[in-house]
Structures are given as structure tokens and as C-alpha cells.
Structure 1
Amino acid sequence: MPNHSTQFDATPGGMVLTNAILLYGAEGRYGASREGGAAFASIHEVEHRDAGPMIAAGTPLTRAHLRQWTKALDRAAPPEILPANVLVAHADLIAWWVPAQVRLAYFDLSRTPEGLKVLNQRTSVPVPYPPQLFVASRKGFGVYALPADERPTAETKLLHSPVLNVYLTGQLCWGNIARPKALTVASMPEYERAIFESWSTHPNVGQELTVTGRGGLVKLWDNLAASRSKRFPVKRLKPFNPNSNGKALKVPVTFGSLIASKVAA
């Protein structure tokens, strides 16, 4: 088996490259094995020579190898104290909820329907928000509303968030909003600022239909701003349905089913 040179040196903390794992599979996108295709992994010792580290001949990767390295990596990860509002903390996903409250909101609508009282111009005004669920992952940032102002359970049915610039799928349209560079509990405030401290410019396609009553979503926000309401009318939010055709779901989307779909994706 041929050797392959690497560019890793010893770290200041005394760690040095000791092993390499090579993955084999039917060639797919970005070099990953095609879904359902055969795969194989081997683990190799790394020999340190004058020319630099070299990957030596290997052996098949076993579950024992995986357990050994998983334990070592867990010890390397510092423990993290989770805030009370965190629901899921995973390497690829963080979910948390925010209670209902009045916040200063920023509106600069690209199109203003007739009859608006406050939002017919660029303005910042206090408005009530419903309880919200946020799900940050490596694939996007999901924004949802909750039916009750309490910590959700796996069975909690989700509602469409009234926050503008959100797709029917629940994903935030980032536009020119600065994206957080990390996916950690410490980065949660950055994600919240992307929602609460950015300018709401427009409802995304179909988003006007995510509320009941007359006038649509923009008119609802305008009424709340004009009346200085202290509580968002959660009953006007429709159950979360990511179908762009509006076809009703046979089974409501719950917090538990949403997280299961994110992890499986």
C-alpha cells in the first residue's frame, strides 16, 4: 500500500499526529460514498520521518477502535453548562426556546399595502412576539412559534412564526444578515440578534397566508404596532406546514418530529 504524506505537526499542547482513518466507498458527490453503496474503513499508524509524517499500512477499522477514539474525543471536548432554555445540544444542531415578550422591532418594508398605520415607513417600534422555537444547524436556521408560553415537549405542536423574512419551511432568509460563525451554545445570542435586531423587509412567498383573519401578516404586525399591544394573538397563527402547495398535513409537525427529521437529514 503506498504512503501518503501529510502536513500535520505537533501542537503546542503536546499532541502529535498518531493515527489516520481512511474511508473507501463508491464515488459520490464530494467524494462521499453513494447512499446505499458499500463502504470500508481502515486505521493506520503514522510514522514520523525526516521528510515528515507518513501514513503506514493499516488494518480494518473496528468498533473497538471507534469506542477508543470516541472516549478520547469526549475527554478533549470541554464540558458546557447549558442555559435553562436549551432543548437540544448536539454537535450538528442546537434547539432552544424564547418566552413571549415585547421587543423593539425594526421594519423597512419593500412593499407597503394600503391602509397601514405605522409600518408604511421605515420605523422601529415595540411589538409583542409569541413564544418562539429556534433550531440552528449546519444546514440553516429554523424559526417557529409555540402554542403556549412554556418549555415545549416532544409532543408540542409547532406553529408558523410570524417573523418576516422566513420561508414556509421555517428557514430564515439571511439576505445581508451576518451569519454566526459557530454552532455552539455561546453563539445563540448571535442567532437571536439575526431575528430580533435585523430589519424586517418583506414576508416571503406564501408567508402572508400563515395567519388567520383579515389583512394578512403585515397588517397584523401593523395593528400590533399601532395599538401598542402587549401580547401576541397566538391563536391567529396556523399550524406549521412546510408544504408550498398548502396541502394539509396528515400528521401535525411536533417539536420531536422536527428534531428527528433534522438529525436524520
Structure 2
Amino acid sequence: MTNELTLPVQDAWLGDAVQHLGSSTFHSRLLEGLNSALGVDHVSYLSYDRHGRVQAAAAASVLDQNLIESTTEIFVKRFYERDPNYPLMCTTATDTRGSGSTTTADGRPELQLLWMSPASIGDPEYRRLLFDRPGFSSKVSLLRRWRDQTCYLNLYFSRTKVQRDRTARLMRSHASTLMALAHRHDELVSLHRQPEAGLWPELSQRERETARLLVEGCTAKEIARQLSLSPATVITYKERVYAKLGVQNLREFLTLARH
């Protein structure tokens, strides 16, 4: 028996991920399939708005969940603009045919496969904190643009060396599906806890969700679990809520919210 990928196995793996869309287990189940197929040890998912700001982040690991969550938190809070791929996040997609098929203003494809190794990173602090310290040997990324959003799925390898040919074959077949699933999961999570439209109109939908759960007494980690986000993303939303509502801390926010 050869070690080649077969479509039935891949279809079963993708079908399993579909069953977990909108649930807190989606990324971990997606990772299980990627780990079996390619040896991927960790994944992170981020979405950016049209201005290149991180709107959501989630992560999963088959080795160390705390490691990938803390690394993703460092990335979101300090380094996302220093990511070598970051310029691609800021490219606005435009509809060129009126049918939902998009290209970027600079002619880049809307779906891209990107490769990164520690040796290719010129920023020594970025390399130390986001590759060397967590023990990542390489990263394979998928980037997909929609009109107002860019989705970024990162596959990290720790124990094994990425097999470029094998990975490229799988991505040629399934990259579009993977990104469509990740994007749909993000949409479902966002809709799952739709807040009242009239509450805090100055806040975005995700900021209102975060604010409501803060009022209910949830911690950042609890909010992250409920919304399928990383704690770093929740902290970012919390800081935006405070700034928009003109409060300095949780006590002031709760006083405002309860009056």
C-alpha cells in the first residue's frame, strides 16, 4: 500500500469538519484531519477586515493547546503587522465580474498558498518568539479574500518537516474548500449569539457579544470558549468596547452597562 492521499479519506475528513461547523470543536477536528494527512501539529485561524485589522482568531493543537493559544495571543497583540505576509491582508478585493468571483486590485489571486520557514524570516524578534521559542520548524498558510474580509489559515509543523509536494497536492484539491469551511464557521459563530440590534449601537457585532458576556460575568477565557475565539481576540474586543464607551476598566463598564 502506498502512502499517497486518497480522495475517500480526504472526503471523510472534510465531511467530519462540516459536522462541527459553528461549534467550539471545529478547529480541533479540522486539525485532526490535517495532522493525519500531512503531519500538521498546530493550526491558527485569523480574519482581517478590509483595513488589515484582526477581527477574530482561533487556534488548535494536537501537542500543546496552551502553546498555540499563547503564541497566537502574542501574534495578535504584538506582531500581526510584522508578519511577512501582512501586506497581503491589506489588499482590498474587488468584484470584477459581478458574480462573486474576485481578484485584488494588484492582480493577486484571491486564494494563495504561502510557505514560511524560520530561515526566511528577516525579523529576529518575530522569528524568536513565533517560531524558535514555540518550536515551529515551518508554516504553510492559506489566504483567501472576500470583499470585506481576508481569512488566514496557518498550518504549523513541529515534529516533522513539511512535505512540500504532498502538501501542494492536497492544497490544490482542497484549499478552496478548507477556506470556505473556515469562513463559514466564522460566520456561524458570529450569528450564534446575535445580540439585540439596539444595544450599544456604537459597537460592532463582535464587540456587543463580548460586552454582553462581560455583563454576565464571563472571563476572557470563558468568552473565548463560547465565541470560538482566542483569548487574545477577546481582550482586543474588550479594549475596543472600553474605548468606544469611554470607560477605563471593568468596574466602570459594569456600572455603565447596568444603568
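Every number in this text was worked out from the coordinates using simple rules, so none of it is lab data. Since this is a predicted model, take the numbers as computed values, not measurements. Cβ atoms are built from the backbone, for glycine too; each structure is taken alone.
The table for this structure:
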| item | result |
| --- | --- |
| Among 1, 2, structure where log10 I(q)/I(0) by the Debye sum over Cα atoms at q = 0.08, 0.10 Å⁻¹ as derived comes to -0.48, -0.67 | 1 |
| Structure responsible for -13500, with helix-only ellipticity at 222 nm (-39500 (n - 2.57) for each DSSP H run of 4 or more, over all residues; to 500) calculated and labels 1, 2 on offer | 2 |
| Relative contact order in percent (Cα under 8 Å, 6 or more apart) - structure with the largest value, from 1, 2 | 2 |
| Structure (1, 2) behind the derived value 0.10 of FRET efficiency 1/(1 + (r/R0)^6) of positions 23 and 111 (r between Cβ atoms, R0 = 35 Å, to 0.05) | 1 |
